[in-house]
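Okay, got some structures for you below.
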Structure P
Amino acid sequence: MLVYISENVAEKLRELIALKYRKFQKGLLSWEVEQALSHWIALHTKAQRGLIAKAPNPTPNAVQVFYEIKHYLLSKYYEELPAGSTVPDKYLREAIMAVRGSDPRTVKKWLRILSKFHLIKHLGGALWEIAA
């Protein structure tokens, strides 16, 4: 089967796979597309309930917030932010405040959550690594 999808959707799918599996290897893209289509069919037909091998995992809220923060950083400071890029603490805190609120407890909470999900990594001092 050959299908055409927009570059934007294809890029988002590849980013999701990289986040979900922490790698991108042969077969993962096909597997995820097949699971997505199976899930879509099951949602729209009662007879197809048995197609899905496992229940799809929803994107965690932390990943959604991470994408919002990354979008803010890209729109304000960077042309691109590939995995492994470093971001000053000041910029990261500013992005969290813009996306989730300026209360210091909120900023601290999101730094902790994003670190827990391995989306960011504190490199020491005032520097963070974008892991995804």
Structure Q
Amino acid sequence: MVLTCEVCGRPIKGATSRVKIDGAVLQVCQNCSGRGTPQAPSPPRPILLRPGPQVRKTYTEPELEVDPDYNSIVKRARERMGLTQEALGRAINEKPSVISHVESKKIRPDPVLTRKLMHQLKINLLVSNSDLEASG
């Protein structure tokens, strides 16, 4: 591989010089080395290795589902905390109609909404599949 001068573009024969010209450090030929201030050679760059495949733990976490009675749990918790549907909606950044639809079981909360409700109302809306099968 033939190095070329980063100023004039000619092939560099012999030693290269590192000079700083207008803030940029360039490798130049001996003829162009007088155009900038000499720079010390840079330390070698460390070799970055790609990480190997991630080893995952083999334990199994129980599959969780939203409690089938989620609507009454949410409504009781909201009322216990003295919140209106509008106030709860503002607190979790959702429209009051979403809270109304959850409480009337017109919509089932997705994982994000479930977490917001659980956090704000300090309740648990998740049950394991094995608990659902045992009770059903």
Structure R
Amino acid sequence: MDFPKDLKYTKDHEWVRIEEQAAEVGITEYAQEELGDITYLELPEEGDFVSKDDTFGVIESVKTTSDLFAPVSGTVVERNDPLFDSPEMINEDPFGEGWMIRVAMADPSELDELMSADEYEEYIKEEQE
């Protein structure tokens, strides 16, 4: 399982990559493996405000339906619209082409509350025990 070092992670299995003052958000490899084949996705519109730890969307798979939780607060500046036609991209490349939204952060200090790759990897090991 991959744990890219340049990302921050939540206990809800979302990741954040900082790119030019925007936070790119997706779900982790662990999350997509647990979900199985992803079949449907709901995401906020560009311009919508998302709040840290609140639901920002829904992801459905052959196994279950799950809420997506915002790792940071801010305004959605972009969403990955190709995922609506090809949600399997999340399974194929969760840390790349499978990103979901980009958020202009309202409070960058919220990043300090997220886990590093090493902390997230340890969290997964404990969750699997």
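None of the figures in this text is laboratory data; all of them are computed from the coordinates on show. Keep in mind it's a predicted model, so treat the numbers as computed, not measured. Cβ atoms are built from the backbone, for glycine too; each structure is taken alone.
Below are the figures for this structure:
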item	result
Of the structures P, Q, R, the one that -18000 was derived from, the read-out being helix-only ellipticity at 222 nm (-39500 (n - 2.57) for each DSSP H run of 4 or more, over all residues; to 500)	P
Top of P, Q, R by FRET efficiency 1/(1 + (r/R0)^6) of positions 28 and 100 (r between Cβ atoms, R0 = 25 Å, to 0.05), largest first	R
Comparison of P, Q, R by distance in nm of label points 7 Å out along Cα→Cβ at positions 4 and 116 - largest value held by	Q
Source structure (of P, Q, R) for Cα extents along the principal axes in Å, computed value 84, 40, 22	Q
